[in-house]
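A.B. asks: The next part holds the structures, each set out as structure tokens.
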Structure I
Amino acid sequence: MVCKHKSIKNKYVLKTKLILIVAFFISIATFSQKKWTLKECVDEALKKNISIQQNRLSLELAKKDVEIAKGNFLPNLNANTGGNLNFGTGFDPVSQNRINTTFFGGSVNVSSGITVFNGYRNTNTFKQAQLGVESGLLDLKKIENDISLFVVNGYLNILFAKENLNVAEVQYQISKTQIEAAQSRFNSGVIPKGDLLNTQSTAATNLQSVIEQENSLDLALLNLAQLLQVNVEGFDISPIDVGAPSADLFYKNSSSVYDKSLQTMPEIARAKLAIEDAALGIEITKSSFLPTVTASLGLSTNYGFNLKLPDGFSNTPIIDQFNENFGYGLGFNVSIPIFNRFQTKNRVAQSVINKEIFETRLESEKLSLKQTIEQSFLDVKTALKSYEAATISLEAQNEAFKNAQERYNFGAMTQFDFDQVRTRLVNAEATLIRSKYDYVFKTKVLQFYSGDLVLE
């Protein structure tokens with residue numbers, strides 16, 4: 001009966017293991033088949049990027065500076081104790097003779113102090129620390145923005161490579177079909193062997209193009225996978241409809257984008273905070289002109305023991321000594337600066353100049369941003385015109401190819417001339433794809449600057 005029970009148990013364990021193994025391989029297969037969305041790619045890149053991790057740690061340091069600045073408003077509290085063992089001679093109160101003595105004495109002190117006024121230095125230092133946190137958040141935001149744009153570019157590069165590969169594969173399939181037709185026509189004596197060889201050469205060239213486009217796709221996948229810090233094996237993305245570029249631009253002019261960017265770009269906000277920080281630096285430096293007032297409170301007591309008392313004498317108990325010798329004191333101190341060789345005056349002047357420097361940097365950031373947006377806007381307009389021209393060219397090449405195909409089928413066009421027409425068609429298709437994705441990405445850049453970039 002026991003053996004039967006053990007057999008059933010072993011079967012159950014084996015079945016469980018098999019289920020777990022199957023589930024494991026299914027999970028691996030599922031992961032390998034996963035297609036990353038654009039948002040997932042961006043989230044993963046932001047989660048694993050080393051620069052972002054470093055900036056987050058720097059942000060934590062800035063938060064600790066705020067806590068340190070808060071502490072300046074609180075009183076300090078110190079306690080100390082000490083003791084001394086003294087050897088010497090003294091008089092015996094009974095015999096009145098000089099005898100050797102050993103005395104141990106000590107003290108206990110507790111003191112506290114607080115800054116009552118120091119020219120608002122503590123207040124302004126606290127404000128500076130808070131600005132440091134805000135600046136850290138903006139620095140982090142800038143890096144996140146840059147990485148997000150890198151991911152978008154990498155994502156679009158993969159879609160671009162996939163479309164190019166699809167075109168190359170279609171052309172290769174057409175070439176293989178044409179080889180069969182050319183072989184049949186050659187066997188029938190309709191075309192010379194040279195035309196057959198040209199057809200075979202074209203197919204080989206198209207196959208090489210397929211291989212090159214596969215390599216381009218693999219490289220695009222590798223670049224994005226490395227940016228996300230994921231294994232490139234089995235890595236793929238979900239297709240998105242980038243749409244066809246519209247003749248109506250998303251933004252009518254660069255000024256509207258620039259006006260919005262002034263409110264959304266962390267670089268501008270960071271430059272403004274730097275000016276605020278410099279203004280606080282001026283006030284902190286000016287505080288050296290003002291007096292500093294501090295208050296203090298001290299509590300103390302002491303005790304002592306003669307270690308060689310004559311017979312019949314005893315030391316006062318330590319608790320009684322603490323009570324009898326207890327004392328306290330209150331105090332304040334006022335420090336008034338009178339003359340320090342014009343150092344404070346010159347430091348204030350330096351702080352004012354430093355603020356002016358940051359003001360010019362803000363204007364420089366605004367100018368650079370405006371120039372970048374204007375250039376991006378022109379790039380979008382140019383990309384749109386290129387796409388429109390590529391569309392017209394492809395339509396013309398399609399008609400030319402249809403006409404050439406009919407002439408070739410009727411024997412009115414040589415294989416060489418037909419291949420030339422088909423090559424122009426392939427080039428037109430490649431140009432259209434390139435111009436489309438160029439327009440899409442440059443539009444994304446404008447959306448990025450205006451704060452309208454949506455990651456789906």
Structure II
Amino acid sequence: MAKKKILLLADDMRMSSGVGTMSREFIRQTIKEYDWVQIAGAIKHPEEGKVFDLSEDMAKETGVQDSYIKLYPTSGYGNPDMLREIMKLEKPDAVMIYTDPRFWKWFYEMGHEIRMQIPVFYYNIWDNLPYPHWNEPFYESCDLIMNISKQTYNIVKNVWTKFPPEDWQITCVPHGINEDVFRPLDKTDEAFLKFKGDVLNNRPFEFIVLYNNRNIRRKNPGDVILAWNRFVNQLPTQEERDKCVLVMHTQPIDDNGTDLPAVARMNTKDCHIVFDNVNYPEDKMNMLYNMADVTINIASNEGFGLGTAESLMAGVPIIVNVTGGLQDQCGFKNKDGSILSENDFTKEWGSNHDGRIKEHGSWVKPVWPASRNLQGSPPTPYIFDDRCKWEDAGDAIMEWYKTPKEERDKAGLEGREFCLLEETGISAINMGKRFIKDMNTAFDNWKPIDRYKVYEV
């Protein structure tokens with residue numbers, strides 16, 4: 001029986017963006033079940049107009065000998081004519097889109113045309129409440145929506161109401177981290193020690209905090225620097241302060257973010273900060289996590305938080321702001337000891353930012369938002385900004401610093417075990433299983449939509 005072929009519209013799977021990284025991973029995990037074609041987007045794609053057959057490379061990488069994957073690079077995310085041409089050429093069995101729906105207006109404008117032929121799948125990212133009711137037409141124009149977090153799952157459930165979907169049409173498929181790539185390392189390994197020395201300029205730091213996020217406003221990198229300053233300046237001696245370093249793996253200056261070196265110069269005292277913006281391959285990224293004692297993400301809204309999930313899989317504990325998908329990495333528990341599931345999120349209670357549930361995993365120091373502000377823009381009329389105090393983040397760093405190293409290491413390994421649980425779905429293998437189950441269910445249940453709808457007036 002021939003494999004189903006899926007046409008994916010997303011960031012080029014070869015890119016290091018979060019969407020590119022996860023596109024590559026779920027293709028890896030499902031290549032045994034499906035063939036893949038990608039309209040591979042980038043802002044100004046240097047390979048626009050070319051076609052790449054990566055089937056042989058994927059077969060070598062995964063061991064799946066009948067792998068089929070083709071890339072059609074494009075600047076932006078394509079256009080109707082390009083989609084029609086590739087559908088005619090490749091004859092896919094489904095189209096899947098992955099990223100914010102506002103980038104796909106042209107796609108939804110031709111949605112009826114597509115859904116008369118094949119189903120539309122959507123791997124959905126949405127960062128926060130309130131319920132984005134303006135997205136309802138987008139959601140209704142999909143046959144299957146797989147959501148990256150429990151909160152996102154709840155959001156779609158409560159927005160897609162005008163024409164209620166079947167149960168199989170809305171599911172929860174968290175980002176899955178490759179457990180073979182991101183893993184604890186032997187800290188005495190020669191290659192690891194060389195990498196660590198190169199990043200830290202061979203300075204003998206003993207406590208390392210890692211920030212691995214884009215330098216953009218909602219990620220709050222400036223607040224991370226202020227938190228670091230608060231922590232360092234609570235240490236009693238210069239000798240202790242000299243043993244601590246913050247590694248910021250990001251662009252130090254970004255048009256969409258902050259001049260971080262300027263922030264550091266003007267707002268820190270006796271603090272060591274290393275800026276590192278090298279685009280590392282996966283094995284080196286794993287070394288970067290293994291260098292760290294703690295990884296921090298205090299974004300004010302966050303769809304998932306790939307960096308902290310990778311950190312946990314590498315066995316390194318985390319500090320996170322309790323918002324969006326970051327909640328799912330905390331291991332919050334109900335009174336009966338069960339891990340909070342997507343079905344525990346309701347219209348009446350759509351987020352744990354208020355600290356209603358306090359019990360969490362040993363691998364995290366959650367920082368609770370101190371304020372909730374409503375932000376917006378023309379494409380996103382409103383969204384909550386859950387902002388925590390940088391002072392609280394600094395105190396969380398201090399808590400990890402005061403935790404004996406053996407306990408930190410143990411907590412990090414417990415975080416890895418949490419990610420590997422089938423019920424959390426944060427491993428690549430479990431993500432792949434959920435993708436296959438949900439998409440096969442969709443193929444079995446899908447029916448072409450009618451050319452016209454009849455409305456009673």
Structure III
Amino acid sequence: MNRHLSTFFIFTFGALGGLLFGFDTGIISGASPLIENNFNLGIGQTGFITSSVLIGSSVGALGVGPLADKYGRKRLLILAAILFLLGSSLSMVAVGFWSMVIARIILGFAVGSASALTPAYLAELAPAERRGSLGTLFQLMITLGILLAYVSNLGFLNHNLLGIRDWRWMLGSALIPAALLLIGGLLLPESPRFLAEKGDSEQALSVLKMLRKNTTDDPEKELAEIETVAHQPKGGVKELFTIARPAVVVAVGIMLLQQLVGINSVIYFLPQVFIKGFGFAEGSAIWISVGIGIVNFVVTVLATFIMDKFNRKTFLMFGSIVMAVSLGILAVMNFTMDIHTTAVPTMILIAIYIFGFAISWGPIAWVTIGEIFPLSVRGIGSSIGSAANWIGNFLVSQFFLVMLAYFHNNVGGPFAVFAVFAVLSMFFVHYLVPETRGKSLEEIEMELRHHDKKAEMSDK
């Protein structure tokens with residue numbers, strides 16, 4: 001371990017798993033219409049190429065959790081980077097539908113693994129008072145990845161360099177963030193909480209001293225608290241469905257709803273919305289995506305600065321209201337007005353919807369799954385939450401174009417469905433999501449254990 005790494009480097013490169021996530025999301029958005037034309041694909045095939053990454057992501061997210069709890073966060077992040085390099089290379093040279101699907105499933109293994117690992121890793125590195133802001137770096141990297149991918153799409157569009165199709169260059173550009181994650185993974189420290197869990201207190205203290213060198217926090221006191229929790233009796237996977245059962249419900253619910261409000265279908269298919277729904281040219285549609293990507297990124301930057309100033313539940317409820325209202329207005333408008341007059345208002349309402357998501361559900365869902373589980377099952381718990389996200393992502397993404405076609409390319413149809421889920425998310429937040437702002441991971445875990453003991457007593 002390099003003892004001279006700055007905390008800025010550690011948290012920035014620790015969050016790079018989000019860049020892979022976002023870059024793939026943005027790249028396929030611009031490349032999918034071109035792949036569809038090049039391979040003469042139907043709507044269902046194009047949708048499956050886009051969403052096939054989500055199959056791999058679900059498997060990767062579920063599989064990496066037990067491995068992360070056994071072998072550590074660092075090693076698995078390195079493995080995710082290698083898989084992303086492989087998947088990006090194969091997608092760049094794909095020669096047809098099935099070879100593209102296989103490449104994107106491999107990409108999914110990488111992205112799913114990174115999405116499960118990174119929130120837990122960042123949560124275990126961050127001090128309690130800054131965990132929300134630092135955890136938001138994962139979502140910030142997702143939005144940065146999306147934005148960079150959009151720029152890459154614009155740069156390569158209609159430029160068949162060296163006789164190679166533009167969409168192949170788009171997909172190949174993903175090799176760059178994968179290489180960055182690999183380099184970062186090799187240099188980053190292991191999680192101090194994982195080290196303490198495995199009995200390596202000396203190394204855990206060394207990492208904590210490096211992480212807290214610019215703060216007033218006492219690394220030795222923090223290590224003592226970590227070890228107190230680490231030495232609690234463990235129930236293995238059984239613990240997920242006893243002590244951690246409320247955490248599982250919250251993680252699965254919050255991650256499913258994050259997708260069922262439609263965010264990634266908008267990101268994936270926004271060019272298609274304006275091409276098929278409003279008759280825009282491909283170049284113009286991608287430019288709209290860039291504008292939306294900028295809104296997403298800027299608002300997420302804002303979220304990193306204010307995340308720890310307000311309660312998590314307050315942010316979530318605010319975001320749900322903004323999304324429900326903007327999507328509801330968008331749906332009604334597109335059903336009742338002429339498409340020629342709704343194109344610009346639709347752009348504005350999508351931007352407002354993106355604002356509502358990026359300030360709340362985007363970052364907080366990932367922060368929550370990283371902090372809500374007990375240490376002994378944090379890896380597998382985060383995996384379950386991440387897998388739920390990918391499953392929701394797959395369902396929405398797979399059926400978005402189908403829904404769009406069902407409503408005769410009227411975007412009001414799918415957006416009305418998303419508005420319903422935005423309303424449902426308010427009830428979920430109000431009744432089931434606990435408040436975790438300002439609490440240490442150990443405090444959250446002890447509250448879970450106390451809640452479980454109370455439940456046991458009441459059952460008797």
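Where a number appears in this text, it was derived from the coordinates with a stated rule and is not lab data. None of the values given here were measured: they were computed from a predicted structure. Cβ atoms are built from the backbone, for glycine too; each structure is taken alone.
A.B. asks: One of I, II, III was used to calculate helix-only ellipticity at 222 nm (-39500 (n - 2.57) for each DSSP H run of 4 or more, over all residues; to 500), giving -10000; which?
C.D. replies: II
A.B. asks: One of I, II, III was used to compute relative contact order in percent (Cα under 8 Å, 6 or more apart), and the answer was 16. Which one was it?
C.D. replies: Answer for the origin of the read-out: II.
A.B. asks: On FRET efficiency 1/(1 + (r/R0)^6) of positions 155 and 283 (r between Cβ atoms, R0 = 30 Å, to 0.05), which of the structures labelled I, II, III is highest?
C.D. replies: Structure III comes out on top.
A.B. asks: Out of I, II, III, which structure matches 14.8 when mean count of other Cβ atoms within 10 Å over residues 75-82 is calculated?
C.D. replies: II
A.B. asks: Using distance in nm of label points 7 Å out along Cα→Cβ at positions 259 and 403, single out the structure from I, II, III with the greatest value.
C.D. replies: I
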